[in-house]
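Since every read-out is calculated from the coordinates, none of them should be taken as a lab result. All of these numbers come straight from a predicted model, not from anything done at the bench. Cβ atoms are built from the backbone, for glycine too; each structure is taken alone.
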Structure P
Amino acid sequence: MTGYRSRSERAGRALLIGFCILVFAFLVLPILAVVPLSLNPGTFLVFPEAGLSLRWYRTLAESPQWKHAFGNSMKIAVATTLIATPLGTLAAIGLAHMRSRSKTLIVAIITAPLVVPVVVVAIAFYFLFAPFGLVNGPVGLIVAHTALAVPFVVIVVHASLRGLDLELLRAASSLGAAPTTVLLRVLAPLIAPGIAAGAVFAFMTSFDETTVALFIAGPEQRTLPIQMFEGVREQISPAIAAAATLLVIASTLLLGTAELLRRRGERSGSAAPDVGA
């Protein structure tokens, strides 16, 4: 009977692994299809291809429009990360210490940009920023992207705080440390992996965002996703596939980095000494 149960468990595990592989292939293979298309030597997107070439990657590197769009995306994403990371971290710390009944409502408000359709958010930002002259400028785009990125930072940092022994903070305060010292020299190092992971998500949110940028950004703030969108609308070029391939690689590396940082934060949180004991 035990042997039959073990064989049944192995069969069920193998079935589950096979199902997971099928789901993974269903999600990933369409994304990976752009990789061979980016190596197309011809002028049009053709599959299967007659050969392989890095022609369109050279086009990305030499084109002023693509370089300008990439530079704009980097500048806006870095600025968004530098603003959203401390804001989201402080909000997560405040929520972790909050015992009020309104905590659920506050969390719902902070995470609302993740639930509301992006088109609705973009229209709301447009009508909110237009009277203040923040449309067609970098400031409005950075503020909008920050509002979209802060919820990701809050969620990731708040998850890091769940495994933290708050007695460590009380012990530091009882030894005479000022609140700022406790925050910067005790709390921040303990949740540093979570903060770094939140910063990665904030950067990705801004760098890959398209809909809000279409409403807020001006001609001089054309980002890489907007450049790709305009290329698809006006003329489908293999350069778009090359840019998409680079975005897929960058997103994969950043997501892998965020996951490693999250796991490191969980290990460091579980290994923290219990001062209360």
Structure Q
Amino acid sequence: MSEREVSSFWDHLDVLRKVLLRCLMAWGIGAAAAFCFKTALFDLLFAPSRDDFISYRGLAWLCEKTGWQSLCPGSFKASFINTELAAQFMTHIKVALWAGLVVVSPYLLVQLYGFVAPALYEKEKRHAAPIIIWGTLLFLLGVLMNYFVIFPFAFRFLDNYQVYAEVHNQISLSSYISNLLMLSLLMGILFEIPIVNYLLAKAGLLQAETLKKYRRHAIVAIAIVAAVITPTGDAVTLTLVTLPIYLLYEASIIIVRHETSRRETRDVGLSRVP
């Protein structure tokens, strides 16, 4: 390795160090701000555990308009406990860190993109920005889907479920928060299906015909996943979860077909160049 290459390596390493420091500082500021707004933050997180949550009120309105009494959520009251001395404080820190990360994530993405952008060709830069934007939006959409639909109804079902009449549920703080965060992360990742399929198609590893061929298998798999993450047993909740994921699969077919067609057109054009 030449002296010039060594110097360039250390220059890039120094730039990366500065980027990481800025990201950590931004994350720390976001987490500190979230930590200070404890009441508002935990009111938001525990809203699905109250029977006046917007999703339950929406379902009650639908029940009233349609007359389908099976849809009516009814009233309920969840009970929470804490059994560890430092659990509430540690949960506060954990949630503040996650909330701070979410709040400053656009800034973090901009910083990381700014670091890798000089190494990209102009063509790659044109594709990178839309992928980052759409990937972020789809992830947030998955998190919102979990917060308003999946977790509330799954929590309500499990909180009311009893194997024996004398066994009453008292949900631990750590269990509630961990399940909410875990499901939010899973749904956010699941909603990245179109982005993953687009990248596979761009690399020439996936064809629209393959997705269409296995559409029936995908529907069954989506229904199974939806049934696992929404153990409520009612058709409405199952449909609310299954339909968006299936629509993402159909969107993937369109995206992959468009990318495959564009790549084939480009290859034909290159083959004609003398």
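Taking relative contact order in percent (Cα under 8 Å, 6 or more apart) as the criterion, the highest value among P, Q goes to P.
Structures compared: P, Q; top value of FRET efficiency 1/(1 + (r/R0)^6) of positions 155 and 259 (r between Cβ atoms, R0 = 35 Å, to 0.05), i.e. the largest, recorded for P. In this comparison of P, Q, the computed figure 1.8 for distance in nm of label points 7 Å out along Cα→Cβ at positions 27 and 99 is attributed to Q.
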